[in-house]
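We did not get these values from a lab; they are worked out from the coordinates using the rules stated. Quantities reported herein were computed from a predicted structural model and do not represent experimental measurements. Cβ atoms are built from the backbone, for glycine too; each structure is taken alone.
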Structure 1
Amino acid sequence: MAVAEQIRPTTDALLKTGGPKRPANMGQYVRWALLFLGGILMVMPIAYMISTSLKWPHEIYNLKLIPEEPTIENYTFVLEDGRFYWWFLNSIIIALITTICNVLFDSLVGYTLCKFRFPGRYIIFIAILSTLMIPTEMLVIPWYLMSQQFGWLDSYWGIMFPGLMTAFGTFLMKQFFETVPDDFIEAARIDGLNELQIWWTVAMPLVKPALAALAIFVFLGNWTAFIWPLIVTNSVEMYTLPVGLSSFGDEADVAWELIMTGAAISTIPTLIVFLIFQRFIIRGVVMAGLKG
């Protein structure tokens, strides 16, 4: 009994802690070291951006991460520039509208291709996927000619129309709608719901991870878009943030400190969105790969 009483506390402690812990092997240490180095490489550009935004112009080419004479004059100059607020507002409007349109249109097309049986649907799906192989640079000229002919140059619509629906979003939503049981759809039809009601009230709530991931991808993509907004806009008031920030310099001189300051400020919304919804990004990508 005495031996049993001595052993019992040790056994209870092991049960509470989940048993004896295995020591980490060399492979785990190597993986941790690689992850740590990879994290540093990913964070360094952001750290250098913030560091440069706190430097005076004569310190720009000093590669020290910590400025010798930190200043917030760059932030004051950028925030006092009325154009920056226009660029910020333009980017918000374009990114939000494009994201909403992608979530609606891509999910509609994905639902139709997944849950409806009609001749040629596989051909249509393959045709949509084939557009992913076309480089964006090859589409710029047709987009510009269309914008010119329809009078869309230097307008919100001209900036947004190429991205209101994407092949990637259609593929992602179709893959997720495959996970929705057909029995749910048939039961809703028996209850008298029309197809739009079934799509909105039955299917959409079941694919929330895909919707969240798609919304984040589209928002970030449009927030950072540069080439097409630069081509289709003419007036400074219609610039988006990436295009507007590039105007802080000319051929003779580039105000890198102001560009980095504007970039640091414009990064805040993307960081907030990512930190809040990062779990949806990971889950959406992983599940799309597994179900594909």
Structure 2
Amino acid sequence: MSSIQGKYNIKAVSNMLGVQPGTLRAWERRYQIICPIRNEAGHRLYTDEHVKVLKWLLEKVNNGFTISQAVSILEDHKETVDSSHAVIEEGSRSNLDQITEELLQSLLSFDESSAHEKLDYAFSMFSPEKVALDVVGTLLVRIGYQWEENRISSAHEHFATNFLRSRLGMMLISMPSDKILPKAVCVCGPNEKHELGLLIYTLYLKRKGYDVIYLGQSVAAGDVNVVINEVQPKYLFMSNTMKKNIPDTVKLAKSLEEQYPGIFIGLGGFAFDHLPEKEKEPIKPYLIGNTKEEWEQWLASNK
């Protein structure tokens, strides 16, 4: 990763693209599509890949798209970035895989400093949502499997998940909400303590502007009702990692649905994702899925 260095200051990029520095700063602040590395003096340093992405966005804007539309297309991987017409998914996938692998090795070596460096780099190159889904989400699955197969110790698993939880929690706190959009409550299902998957989904909601109340690990019986009565959310999302906790979570979802007819309840997490289709069928309306596309579809059908 160290071989990929920022080398253009904002004035140089402004001259290359014909875009005012203030516009570049506004795009960075508002859309977080890239985050240039800072030098010791705090000045932005753009990489060749940053410039390539900015050129692509500018081309779309010049062709009539708004900047927000261009960013949305870029994040959905539906267009190309450079003149060779290489699909951005292909260009970014190998970079993401490399980042993920190096971050995993840092975590399994208990090298916190290196792990921060690798994750900082990921956030400098890609949107927070993409890093959360494609890097952190992938790591969670890999670490979980390695732990279950006794390839790593519980100490490795705890260190890695605590590190990732801490970084995602910091992101969650820093993200603004749009008070005009509906409120959502996110909490782990009964007896659940594994919250990283729920954190990733909460970040996705906040990136879309939802006003999210994040509770994290499961709360005492009846306390979910207290929160619902207090904040009157439109959505309640519950997460399960352990299959044994699914019956209690589904029971709670159905009970709350009866008590609060206007609320939409979504269920997700590793345990639900790996249920056999036959067991998913009775609870299908609740299941939000495990990809951005499935989340979008669920929200669109539960407005």
Structure 3
Amino acid sequence: MARCLVVGANGFIGSHLVDELVRTGHSVTAFDRFSGSTSMFTASGVRIVAGDFMNVADIGEAVDGQDFVFHFLSTTTPATAENDPTMDVRTNIASSIELFQHSVDAGVQKIFFASTGGAIYGNQPEPVLNENLRPLPVSPYAIGKLAIEGYLRYFRTKYGIDTVAFRISNPYGPRQRAHKKQGVIPIFLNRMQQGLPITVFGDGSMVRDYQYVDDTVKMMVSTVGRELDHDVYNIGSGRGATLTEVLEVMRTVTGIDPLVEHKPIPSTYLDRVVLDTSRYEKQFGQLAPRTLEDGIRSTWNHLVSEGHQ
């Protein structure tokens, strides 16, 4: 049983990560602001440390005594980073470096980092993206993620601490908040539930690698306590779906046919993102992932049940 700190434990992926770590027998400390009255994760026996990611003392308290640190907190989203690129540098990158230094000082064995699997590669000629490609990010959010990956490499080289970056595709599922303007599936479902129109950038042919969040965290947690052959792994379904296909599944699941408004594609958006997960599968095996329809149905049912509470 490892002592695991999850930084960003009350976020979308972080809360599911806490649940999966506890389910697989690990001791978990959850670090986040916890500004709401309840925790998003459902696991019991979790040690909660409420603090500010940008407060050095708070980070130091959380890291002390941990075997593994999971850095799953971001102070920005793709949209907010685009609106203020320097904020990503001042907050995300600077505080990540502080976290890594505290981890070294506290004797942490390994740092796991939630990077981004699509935007970090940028526009590539290959239809499926593998980890050997040179990253060519064009958005501030992805540029920041790549910079943090670079600092992980620095700390590994200088101090010998183990590190791994998970380049995560487009996870979706329960607890993903539509108001954060990140994640097309919760945004669309939320608007459909309210009877509002939805916005599609371009003609709906944009392709993304959507993965149900339970499958995302299972892939990552299965690496805990194992020797890793690489310091970067793609985490995704390995399958692409167009926005049009996603919308069609949503119509089937919800029985709602929303009004669709089309807008021009922003210049920093990528047309196609599908991750090659063969590096992960070669070392850890292949999961039996949920289908897009099963995942969207589960997400929709959760959204509807929340509205009836």
key: distance in nm of label points 7 Å out along Cα→Cβ at positions 69 and 229 from the coordinates reads 2.9; which among 1, 2, 3   = 3
inquiry  = Can you rank 1, 2, 3 by relative contact order in percent (Cα under 8 Å, 6 or more apart) and just name the one with the largest value?
reply    = 1
key: With P(r) over Cα pairs in 10 Å bins from 0, in percent derived as 5, 19, 23, 21, 15, 9, 5, 2, 1, 0, matching label from 1, 2, 3   = 1
Of the structures 1, 2, 3, the one that -16500 was derived from, the read-out being helix-only ellipticity at 222 nm (-39500 (n - 2.57) for each DSSP H run of 4 or more, over all residues; to 500) = 2
message = Quick check on the output: 20.1 is mean count of other Cβ atoms within 10 Å over residues 133-140, derived from one of 1, 2, 3. Which one produced it?
response = 2
